[in-house]
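In what follows, structures are represented as structure tokens.
What follows draws every value from the coordinates through simple rules; no lab data is involved. Computed from a predicted structure; not experimentally measured. Cβ atoms are built from the backbone, for glycine too; each structure is taken alone.
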Structure 1
Amino acid sequence: MQGKHKRGVQRVIPISSANRKIDRLEKDIAKKESRVISDSSTADERLKLLREIQDYKEEIGQLKTEITEHERSRAVSENKLSLLQPPTF
């Protein structure tokens with residue numbers, strides 16, 4: 001996920017928040033999957049649920065990509081910071 005936009009400004013979701021959102025989405029997917037196979041679900045309901053599941057899976061993929069990008073950026077920043085600090089002997 002590239003972050004939510006508000007007036008042209010990109011909002012960065014912290015890694016811990018993104019992980020919590022992934023957990024929530026995965027739980028919601030499991031619930032929706034059980035409703036898809038339920039005998040009481042109509043064809044239209046199943047189709048809607050399957051679309052929602054696909055949307056959630058795409059969002060999870062975006063969040064995981066964002067987490068990876070943040071972790072890389074943090075590693076680069078930490079490396080730069082370590083180079084600025086005086087060596088300890």
Structure 2
Amino acid sequence: MLEHSLFHKLPPWRQAEIVEQKGVALAQRQFKDWSITLFSFEHRFLEVWTKPGTEVVTSFRPGAAYMDIIEPYMHGLPVPTPEA
């Protein structure tokens with residue numbers, strides 16, 4: 001487990017690499033020319049924003065509501081339908 005404060009001192013490309021290797025990708029969306037992936041990583045939600053030549057990791061403030069985090073991804077999440 002990498003301490004949160006040490007993780008944020010790493011260069012953005014290294015943060016993204018670690019999250020992509022050790023995190024769990026939950027959902028993905030597009031915003032302008034960015035591809036954004038929501039990850040669960042060490043009991044936190046993080047987003048990796050990617051476009052050619054650039055990767056940026058963002059985190060959510062402690063205590064952020066789950067629905068506020070997941071809402072931008074809702075349109076792309078599969079919703080199970082009841083069997084007839």
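Starting from the value -26000: which structure in 1, 2 was helix-only ellipticity at 222 nm (-39500 (n - 2.57) for each DSSP H run of 4 or more, over all residues; to 500) calculated from? Only one of 1, 2 returns -26000 for helix-only ellipticity at 222 nm (-39500 (n - 2.57) for each DSSP H run of 4 or more, over all residues; to 500), namely 1. Given that relative contact order in percent (Cα under 8 Å, 6 or more apart), derived from a single structure, equals 34, which label among 1, 2 identifies that structure? Computing relative contact order in percent (Cα under 8 Å, 6 or more apart) on every structure in 1, 2 gives 34 only for 1. With FRET efficiency 1/(1 + (r/R0)^6) of positions 43 and 75 (r between Cβ atoms, R0 = 41 Å, to 0.05) computed over the structures 1, 2, the top value is the one for 2, the highest of the group. 1, 2: which one has semi-axes √(5λ) of the Cα gyration tensor in Å, as calculated, at 41, 14, 8? For semi-axes √(5λ) of the Cα gyration tensor in Å, the value 41, 14, 8 is produced by structure 1.
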